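Asks: Some structures are shown below for you to check.
Bear in mind these aren't lab numbers, they're just calculated from the coordinates by the rules spelled out. All values reported here derive from a predicted model rather than from experimental measurement. Cβ atoms are built from the backbone, for glycine too; each structure is taken alone.
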Structure I
Amino acid sequence: MDEHPLEAALGSSGRLRILKCLISSPRPLTKYAIQKATGLKSIDVKRDLEKLVSVGWVKVVKSPRAPDKYAIDRDLEEVKALEALFRAAGYV
């Protein structure tokens, strides 16, 4: 049985914290900024971001002279619904 995108994206408290962080941020963030904001270990941020990028909810913003940054993809309907849920629940 294949993993549903919701299971992949929401399968850990770390991913929820990263989503909360990115939804709350008006601009893309580096892995380091996400790590500081969430209190997660570097390896956990890396693993969880890879999963969120593979699901398509998070975009990688590349820059030739700076570290990659990450942003929530607010164009996706499921991300809009997730943000609405987070706000309604008082999570962000």
Structure II
Amino acid sequence: MGVEVLASSLPLATLTLLGKSIGFGLAVGLAAFGTALGVGLIFASMLQSAARQPEATQDLKPIMWIGFALTEAVVFYGLVGAMMLVFLI
């Protein structure tokens, strides 16, 4: 019953803005959550690899930072997609 009352009392523009705001929050939040998991896995793998084979640490560091940068870019893709959702659609 609450949804019908809300939908009938608010203008369409307000409901559209509300939906876009929820979509923006979900897009950026899920992108940030996925990135946090990915970065955690990258650094955990690096620490485990360095503990098993310390002499390979210098060879693994550049690969770790490239993986970190590519994983961190996912947040920006989510942000751009969410801004397109809000401003273009």
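Asks: Tell me which structure, out of I, II, gives 12.6, 41 once Rg and Dmax of the Cα atoms in Å is calculated.
Replies: Computed on structure I.
Asks: Separate question: Please compute distance in nm of label points 7 Å out along Cα→Cβ at positions 10 and 50 for structures I, II and give me the label with the greatest value.
Replies: Numbers: I: 2.4; II: 4.8.
Of structures I, II, the maximum of distance in nm of label points 7 Å out along Cα→Cβ at positions 10 and 50 occurs in II.
Asks: For distance in nm of label points 7 Å out along Cα→Cβ at positions 26 and 58, which of I, II scores largest? Could you put the intermediate results ahead of the total?
Replies: Working: I: 2.2; II: 5.0.
When distance in nm of label points 7 Å out along Cα→Cβ at positions 26 and 58 is calculated for I, II, structure II comes out on top.
Asks: Between I, II, which one scores greatest on percent of Cα pairs over 16 Å apart, for residues 18-65 alone?
Replies: On the way: I: 34; II: 53.
Ranking I, II on percent of Cα pairs over 16 Å apart, for residues 18-65 alone, first place is II.
Asks: Of the structures labelled I, II, one was used to calculate distance in nm of label points 7 Å out along Cα→Cβ at positions 34 and 74, giving 0.6. Name it.
Replies: Values: I: 1.8; II: 0.6.
It traces back to II.
Asks: Okay, next question. To which of I, II does the computed value 45 (relative contact order in percent (Cα under 8 Å, 6 or more apart)) belong? Intermediate results must be reported in sequence, preceding the final value.
Replies: Values: I: 29; II: 45.
Answer by label: II.
Asks: One of I, II was used to calculate helix-only ellipticity at 222 nm (-39500 (n - 2.57) for each DSSP H run of 4 or more, over all residues; to 500), giving -32000; which? Display every interim value, and only then the final one.
Replies: Numbers: I: -16500; II: -32000.
Source structure for this number: II.
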